[in-house]
Structure 1
Amino acid sequence: MSRTAPTGTPLGDAFHVYDTTLRDGAQREGISYSVADKLAVARHLDALGVGFIEGGWPGALPKDTEFFARAAAGELQLRHAALVAFGATRKAGVRTEDDPQVRALLASEARVVTLVAKSDRRHIERALRTDVVENCAMVADTVALLRAEGRRVFLDAEHFFDGFQFDPDTALRVLDAAMTAGADVAVLCDTNGGMLPLRLAEIVGEVADLTGFRLGIHCQDDTGCAVANSVAAVQAGASHVQCTANGYGERAGNADLFAVVGNLVTKLDMPVLPDGAFAELTRTSHALAEIANIAPDTHQAYVGASAFAHKAGLHASAIKVDPELYNHMDPTVVGNGQRVLVTEMAGRASVELKGIEFGLDLAGHPAAVSSVVATVKEREANGWSFEAAEASLELLMRSAMDPESAPVPPFTLESYRVIVERRADGEVIAEATVKMVVDGRRVIATEEGNGPVNALDAALRAALSPSCPWLDGVELSDYKVRILNPRRGSGHGTDAVTRVLVESTEHGGDRAGSWTTVGVHGNVVEASWLALVDALTFASMRQRAPLTAVR
């Protein structure tokens with residue numbers, strides 16, 4: 001049976017879902033959160049229902065100090081999560097009360113503080129240039145002061161697994177110093193990300209048996225095992241798991257919050273989020289990717305657009321009988337959906353299932369199904385691809401179902417011409433002229449653009465706008481070109497073809513949406529023209545469709 005979210009009371013403080021996107025995740029190359037971004041991320045995470053949101057390192061980074069100040073001033077109202085300040089213990093040889101970093105943690109007004117401390121003797125002696133006794137005193141003194149000030153304290157035992165394997169006594173002494181002084185959780189950190197699940201789980205279980213402490217886990221993804229290591233640690237006894245949204249983080253990243261939570265909920269039956277929140281996993285992932293200005297990973301577990309996408313005809317045949325046969329869970333549980341991709345690998349079942357997504361009942365049109373399957377296979381052999389161009393695929397299906405009422409472009413082409421001019425000052429201008437029949441009238445339009453496709457698009461609009469006023473709300477929002485290999489056996493590279501993908505977007509109103517079309521030809525301009533014509537044909541079809549059918 002396909003797994004779904006467990007029902008029942010969330011685990012609450014019995015299990016901690018701890019997010020560190022705003023501190024550890026922000027260390028990913030290419031991410032730079034503004035304070036406004038950090039506030040927005042925190043609101044999304046709180047709405048999802050995580051237990052703890054690490055906001056950053058006050059006192060070390062001005063943006064983080066401002067973030068906590070604005071949060072304390074009322075700009076961040078959290079319903080589910082506790083805001084956490086991250087920082088270091090006092091420095092060696094410095095009184096805790098006099099350490100500016102410790103004072104900054106108190107000034108943040110965060111009710112929870114996570115302290116990072118070295119737990120590997122090599123780091124203590126070489127990086128901190130102190131000894132184990134002083135390091136443990138630094139930990140104990142800082143925890144004790146924070147506890148006396150009413151703060152809840154978690155300890156991040158940095159480099160714990162490497163340190164435990166090198167000198168277990170030192171690693172355990174650091175944990176004991178923190179927990180004896182009043183820390184709530186000892187978080188075991190795979191800081192270098194070099195652990196594998198079986199050994200990591202052995203160590204977590206051993207530490208749990210030796211200490212009886214409440215343990216947490218923090219994993220980097222340098223071996224590609226951060227999610228697996230986190231889940232293995234929970235199975236071995238950890239009840240606090242630290243993650244980042246979409247696995248953002250330094251180097252290869254951190255354990256992905258959405259994959260870890262997805263596994264805990266659907267595989268281990270642990271209701272770690274509030275009721276109803278699990279269905280927001282996909283939406284939250286994509287919203288946080290937007291804030292980070294990073295394209296969502298389409299192949300991300302649970303929440304990626306391709307996480308439940310099926311390409312092979314064998315899969316589609318089974319899914320047509322029962323979707324659970326090739327899905328490990330119901331994708332709607334995490335707010336995602338099943339998709340069937342129609343490619344050269346597709347069979348009849350793939351086409352029929354894809355038709356259902358488009359609102360087309362192809363089951364009663366066997367000849368149309370056969371035609372679509374044959375056409376897709378033939379075209380993909382020549383460089384076409386319909387996986388990312390579903391608008392072109394839908395047009396193909398509708399034409400096969402009923403050629404008499406098939407969608408057609410809102411014009412009949414007579415000819416088009418594109419010229420490119422390089423002027424003396426170095427400026428390059430493209431000029432396109434289209435000759436066509438629109439509503440029974442012959443129309444000629446000429447427009448300039450910064451390239452041949454831009455010029456063609458402008459000329460098409462100029463010719464069509466008087467008869468198609470809806471074109472003002474439709475724009476060409478993305479354009480991608482791929483040069484394909486020459487056909488096998490041709491013997492020369494000039495036989496290569498070009499595949500063009502055009503994404504169009506209609507803004508505002510009830511018909512807002514986006515669609516992608518494809519064109520393939522040996523000439524890049526003709527490939528672009530084919531994709532543009534499909535885009536306009538699809539847009540025209542949307543205008544004629546009832547609002548309830550517009551996607």
Structure 2
Amino acid sequence: MAPASLSSARSTRASVTRPLVATGIHRTYDRAPVLDGVDLVVSPGERLGLIGENGAGKSTLLRVLAGVEAPDAGRIERPTRVGYLPQEVEHDAAAPLSSLIEDAVAPLRALERRLEAAASALAVDPRADAAYAAALDEAEALDLWSWESRRDALLVGLGVAGIPFETPLGSISGGQRSRLALAALLLARPDALLLDEPTNHLDDAAVALLQRELRAWSGPVLLASHDRALLDDVATGLVDLDPSRRSASGENGGGMLTRFGGGFSDYLIERALERERWEERVAAEERELTRARGALTGSARALDGPDRPPRDNDKFVKNFKRARQQSATSRRVRAAEQLVAELEASRLSSPPAVLTFAGIPTGSTALADATLVQLTDARIDSRLAPVSLRIGGADRVLVTGANGAGKSTLLAAIAGALALDGGRRTARRGLRVELLAQDVRFADPSATPRALYERAAGERRAETQPLAGLGLIAPRDLDRAVGSLSTGQQRRLALALVIARPPHLFLLDEPTNHLSLQLAGELEEALGGYPGAVVVASHDRWLRARWEERVVRL
């Protein structure tokens with residue numbers, strides 16, 4: 001059944017909502033500053049996408065703005081009712097599903113009681129008309145009398161209508177809990193919305209519903225998302241929480257946040273121009289520094305250079321002139337030294353390296369026209385319907401399908417990591433296959449990225465293509481324990497370990513999840529030139545819309 005048209009797409013809050021304002025927000029964890037002087041204004045009707053590198057503090061900022069965490073310093077002005085959706089929904093495992101809905105509609109039920117009380121008071125005393133009119137206006141703005149039909153439409157549209165209300169929250173999946181929490185949040189109609197990766201567990205129909213809701217929202221909206229299609233469709237602007245890039249490039253005057261107008265496509269254009277300006281400034285500074293060093297060398301040589309010994313009759317004059325010349329030259333040397341020091345201290349760093357893949361190591365035997373893996377009526381009970389698939393040595397394959405269709409299972413079957421319940425898998429002899437899974441786990445959480453990379457790449461390759469040069473792991477994280485890295489940082493490290501020794505067949509399961517927008521785009525571009533076969537399973541609409549190679553739909 002198609003979801004009903006939601007009334008919130010036609011009706012918005014009648015009252016004027018206040019903006020969401022953050023001034024000078026600071027937040028520190030373990031003595032490390034995560035938010036350092038954040039200033040942000042989200043006005044009513046604005047839908048800002050919050051972007052930035054993994055670990056930049058996006059989730060922290062949302063928690064602070066929502067009041068879940070208190071800032072160490074700074075001031076926040078919020079609208080009366082702020083709705084917040086975290087990535088992982090906190091819940092009482094024994095509580096029924098209905099508790100999420102009841103919490104959401106509690107203000108509506110309270111308003112209903114207040115309206116009834118005001119109507120009763122008005123029947124007795126006509127002077128109570130102001131209180132009744134105020135309650136009636138609020139009830140109409142919140143569409144009080146249709147909340148049950150809106151609830152049903154939201155549950156259907158988000159794909160969770162079939163779960164009985166008495167089902168314990170602990171017995172359903174994390175994705176189902178997230179969709180239920182989103183339905184409850186939209187049903188409650190708060191004045192402002194703060195959303196952390198809201199489309200992580202949504203299929204296309206559910207994303208379309210969310211887009212309609214967000215476009216109709218009259219209050220401030222701030223959403224952290226790696227969903228580039230969503231940002232392009234609904235965002236009125238983007239704010240980039242990445243101070244390291246701005247402080248290095250000198251763009252936008254520094255500060256914690258950089259603001260871009262428009263959606264993600266506009267951001268891509270501006271980011272490309274920013275990198276071009278960054279590279280031009282670095283080149284200009286290097287030229288100026290080279291000239292200053294040359295001037296310093298020339299002045300120093302003049303100061304130390306030989307001079308013809310004076311004759312007796314002009315010894316005094318020569319000594320006097322030479323002293324004056326040496327004094328002037330010394331001043332020039334000091335000035336040149338100061339200029340060089342200032343230029344070296346203020347010089348910009350180069351833009352971060354763009355992700356690139358190195359060639360297949362010597363000794364690999366894969367051929368472009370070879371069959372690497374062949375599946376024939378391969379099936380795994382309750383997880384993968386029978387599928388037949390041939391993968392050649394240079395194939396590019398995109399696997400799509402709804403949640404639960406078996407995309408991850410198919411990749412595991414191609415890799416030979418899961419036994420088949422039926423059908424057959426054949427693979428080329430000597431084939432090397434690597435799977436970049438959604439859930440990355442490292443056997444030794446105390447190991448460092450540098451050590452793991454050197455172990456995977458080998459000493460010679462680690463020297464010629466060091467981990468720091470891949471643009472995946474920040475220099476400050478090279479020697480941290482992998483167990484202390486964020487989910488996104490660990491995923492990037494897992495990708496680096498594949499690049500360390502590129503396989504003949506590279507399988508990627510939802511590769512853009514947990515990656516920054518910039519890295520996701522660079523990864524997709526690099527996959528086009530990968531020296532082997534690539535199979536990608538993804539629900540990413542941006543990636544799917546731009547895929548020009550073979551597609552397998554489950």
Structure 3
Amino acid sequence: MKNLYILLPFLFFQCKNYNYISKQEKVIPIKNLSEKKLKIWYHKDIIDDSIPGISLDKAYNTILKDKKGKDIIVAVIDMQIDINHEDLKNNIWRNKKEVFNNKKDDDKNGYIDDVNGWNFLGSEKGETTKFVNYEYTRILKKYNSIYNNTENKINIDSSFYLNYKKAEKKYLERYAYAIEDTSFIKTEYKDKRNAEKTLAKYFKDKTYSVKDLDSLKQLYPKDSVLQMHISWVDYYMKNDFTDDYFEDYKLKGIERLNKLLNFDYNDRLLIGDDSDDLSDTKYGNPIVNSDVGFFDHGTLMAGIIAANRNNDIGSKGIYSNIKIMPICVASFGDEHDKDIALGIRYAVDNGAKIINMSFGKEFSLYKNWVFDAFKYAEKNNVLIISSAGNSSYNLNDYNELYPNDNEDNGDEVSDNFLMVGASNYLANENLFVAISNYGNSDVDVFAPGSKIFTTSSKKKKYKFVTGTSASAAVTSGIAALIYSYYPNLTASEIKHIIMDSGVEYTFPVKLTRNDSIKTPFNKLSKSGKIVNAYNALIMADSISNTK
């Protein structure tokens with residue numbers, strides 16, 4: 001890079017007639033943010049639009065104008081994906097070496113009929129395991145007999161025993177929460193039904209809008225019961241808390257007790273493999289979309305990365321030349337390390353250049369299997385992008401988050417792994433998304449992760465999502481964009497381009513919604529920056545041309 005100059009409050013770089021901002025030191029009041037613009041806010045630019053997005057529109061209108069990149073495969077290791085969604089169906093990976101449903105492994109990759117990807121949670125009969133144990137449940141199941149035996153306590157491994165006790169503590173906390181949460185949702189659902197019965201007396205067809213409720217509220221200001229029920233239903237309607245939502249919530253609450261926290265529940269019984277044996281690879285099925293009405297997360301992430309940009313419906317992904325490879329390892333509960341490790345290897349072996357992993361857990365039974373998979377991906381020049389998690393943890397202090405590329409904030413096992421935190425659309429003290437994990441020892445970079453509009457497998461087909469999962473998906477889209485136009489770059493180079501080319505925001509932000517003590521945003525990650533597609537492409541061009 002050359003021709004560095006400063007123009008406060010911004011720091012600019014100039015390269016090949018393109019100027020880009022690398023530092024933002026002062027807050028910027030947001031201009032008009034219409035509902036339409038909110039749906040693509042993260043594509044916007046901090047200077048042109050007063051929105052701390054990734055400058056994607058700017059990149060398309062300048063750097064990428066009249067240019068064409070190559071197709072890139074992005075593996076989404078997640079829940080199932082709605083491969084027939086109107087905004088995704090043309091951007092789903094197709095294994096051209098495999099013949100559909102002929103019950104043969106045509107390409108000899110070890111996976112029969114894997115036309116679109118692989119479901120590691122599926123059975124030979126086409127079923128899918130919807131609920132699995134938490135990892136701490138698995139740890140207790142595996143080691144209770146050892147650590148509860150007083151004779152064995154003399155020879156126990158102190159470091160693992162400490163992990164076992166942490167798992168035990170977490171299990172007890174979660175069990176108590178599950179009891180309380182199940183009771184809460186039953187009561188809440190009952191209250192909803194009672195409130196709707198009250199309103200039915202005033203609306204014969206039982207249909208009404210928020211505006212209708214406001215009018216009714218003004219007509220009967222002294223009816224305290226009616227006022228209360230109007231407020232409840234108004235809240236449910238504004239937050240889309242439908243009967244389906246409550247039924248789904250109730251089911252997950254009950255199954256949390258019956259399966260996720262149940263020592264007697266074997267979540268691999270349906271699948272038929274040994275989850276403690278990495279060499280046992282003959283399991284799963286090729287159906288990556290059998291239960292998309294129940295599983296939504298994978299579809300949400302796929303849309304952020306690669307929803308059709310040209311059909312003028314729904315949402316717009318980062319890049320149109322992406323082919324999404326669905327790899328299913330996630331359901332309700334914690335992912336098995338075995339599935340994660342084999343999923344990464346499947347992605348690498350079948351041509352993915354970017355792997356998006358928007359999930360996480362606080363314990364890991366076989367983290368070395370995952371570490372080895374990271375190294376395998378690095379050896380084959382594949383970049384892995386992972387979410388930082390939504391627990392508001394400072395990972396400098398609490399480093400127990402998996403998957404991760406290090407232990408206890410030590411040396412990284414490979415240089416092809418990016419962990420991403422979540423940023424907001426306000427360039428002020430609220431730039432940090434309060435639920436996001438953070439920490440400049442572990443979190444590499446931040447990316448937009450608040451109110452991201454994307455594809456959904458639910459009835460409405462689209463929704464807004466918030467969290468670091470979305471941030472990881474945004475970053476995966478940028479990585480794919482870079483790889484597409486500069487295929488001679490390595491995974492490590494793209495990782496560092498993304499980190500180094502972002503916009504550094506130095507003003508103080510709140511870590512919680514009510515924080516009085518603020519922290520400079522650039523202290524919350526290794527890079528101190530928010531990813532920026534425009535900047536990254538300029539830097540990628542410079543590095544690519546010197547190779």
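Bear in mind these aren't lab numbers, they're just calculated from the coordinates by the rules spelled out. Everything numeric here is computed off the predicted structure, so don't read it as measured data. Cβ atoms are built from the backbone, for glycine too; each structure is taken alone.
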Q.
Out of 1, 2, 3, which has the highest value for distance in nm of label points 7 Å out along Cα→Cβ at positions 414 and 446?
A. 2
Q | Read-out relative contact order in percent (Cα under 8 Å, 6 or more apart), computed value 10, structure in 1, 2, 3 | A | 1
Q.
Quick check: 21.0, 74 is what I get for Rg and Dmax of the Cα atoms in Å, for residues 182-381 alone, calculated from one of 1, 2, 3. Which structure matches?
A. 1
